[in-house]
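Multiple structures follow.
Bear in mind that the values in this text are calculations on the coordinates, not laboratory data. All values derive from a computational prediction rather than experimental measurement. Cβ atoms are built from the backbone, for glycine too; each structure is taken alone.
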Structure 1
Amino acid sequence: MKYKAIFFDWDGTLTYYNPQKEEWRNSIISQWSGKPFELPYEKMTDLFRLASQGKKPWYKNLDDERAFFRRYYHYLLEGEGVTENIGQRANLLFSELWCNNDRVLFPETIEVLEYFQGQGYKMGVISDTSPSLEYTLQQLGIAKYFTSFTASSLVGAGKPSTIIFNAALSAQGVTAQESLYVDDYKPEADSAREQGFTSFLIDRSGKEKGEWVIQNLKELMDFVEK
């Protein structure tokens, strides 16, 4: 077997944000504030800055992360002009939106994980995310397929840094040349390829074209069977 390991990005590759949770969040915050709620990227990064309280990394373990997101939702409601029961409402948002069915698996995810596990591949996740990476995948029922969970918050560097990719490789005892990788963000897929991985960009929209572009994770199965 040419490859010994396969690594996946998490969000946008194996999972996506639950649209029902997003709809609930937007609706209830709009009710409390009396105005439409939107969360553009710039607003979100400002909230992260406030909730971090000047700390970097923002969180080092699950307890840090829980405290961080409770602050995050408190600042979010303050910014929307909500003043009544703000603590209680922030806690409600936290309990509903943090690691509580907030992610959904893409339809082919389990079939692909079953295939690579059955073929004897070492399997890991590499993600620019928080310490709850493994916990979240446990809740989704897919943590059992992986033997490494490499989160940027825990290794101190995010993609496309060589630090996070090397941490994942070390965890599995393999080289980049022995590994497949897939990500939904082109700069990170490209960087992994530059570092020696056989790396794919997954673009379910079909807009991206190229030798290393796939539209469905099942195309990885086709690739290794050639």
Structure 2
Amino acid sequence: MTDPALAPLFPAAAVVVVARPEMWEAPLHPEEAVSVARAVEHRRREFAAGRACAREALTALEIPPQPLLVGPDRAPVWPPGVVGSLTHCEGFCAAVVAPAETAAGLGLDAEPAQPLPEEVLETVLTDSEQQFVDTQPLPATAPTGADWARLVFSAKESVYKCQSSCVGLSLDFHDVELEIDPQAEVFQAVLRVDVPAAWPQVRRLTGRYRWLPQHVVTGVVLPSGSPAPGRSERTS
């Protein structure tokens, strides 16, 4: 069953699963275990939790359990006919999947509800985003320690994941500019780069976010009706 807190981030056909405590110790298929054979324990647990979430979500779409392998670009290789996205950060891991006919791409990202380090603000924020961060008070729903700049960072990560699975643009943070609606918990992501003629809808993407007790989570959907998606995604 899709996670009720995060379900509003995606279309009704999508399934979102957040890792439960036991998922961090979930067994891996032998083919998956090869990918983290030399990884530190922390990374192995993240990888296992992500695969467990993805398998549960895929099962909800009536797709038989199977290894979720890592492609040449370190991205998850989703089964045919499925789009998806994984995210993990300290204490949080989740996966979202949907039938390919309902979305061309999905992007999911979670970040801790902590201020973005001062030294990376200029790298992440455009001038208009910096002005928003400086002047917009946080809502009462935001957890203690939350930070608008961290939300912007997460939203841009979701945009990257969403479009990279099919459009394949290599984006820097300043290539995406956000317009955030704090009341609706919605943002518009405007790409400030040339986009392929086949993908005009990627120029302006709609995303949503949710404040959780210790995290901020963002989701972006690329509408269907475009060329078939590929496999690239930033996190595996």
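When semi-axes √(5λ) of the Cα gyration tensor in Å is calculated, the result is 27, 21, 16; to which of the structures 1, 2 does this value belong? Mind showing how you got there, number by number?
Values: 1: 35, 19, 16; 2: 27, 21, 16.
The read-out was computed on structure 2.
Matching task: 2.7 is the computed value of mean projected area of the Cα convex hull in nm², for residues 39-78 alone. Pick the structure from 1, 2. Each step should come with its number before you reach the end.
On the way: 1: 2.7; 2: 2.9.
It traces back to 1.
State the single structure among 1, 2 that was used to calculate FRET efficiency 1/(1 + (r/R0)^6) of positions 63 and 199 (r between Cβ atoms, R0 = 25 Å, to 0.05), giving 0.15. Present the calculation step by step, with values, prior to reporting the outcome.
On the way: 1: 0.15; 2: 0.45.
Of the structures listed, the value fits 1.
Quick one: helix-only ellipticity at 222 nm (-39500 (n - 2.57) for each DSSP H run of 4 or more, over all residues; to 500) came out at -7000 when computed from one of 1, 2, so which one is it? Walk me through the intermediate numbers first.
On the way: 1: -14000; 2: -7000.
Clearly, the read-out refers to 2.
Could you figure out which one of 1, 2 the value 10.5 for mean count of other Cβ atoms within 10 Å over residues 135-142 was computed from?
This value belongs to structure 2.
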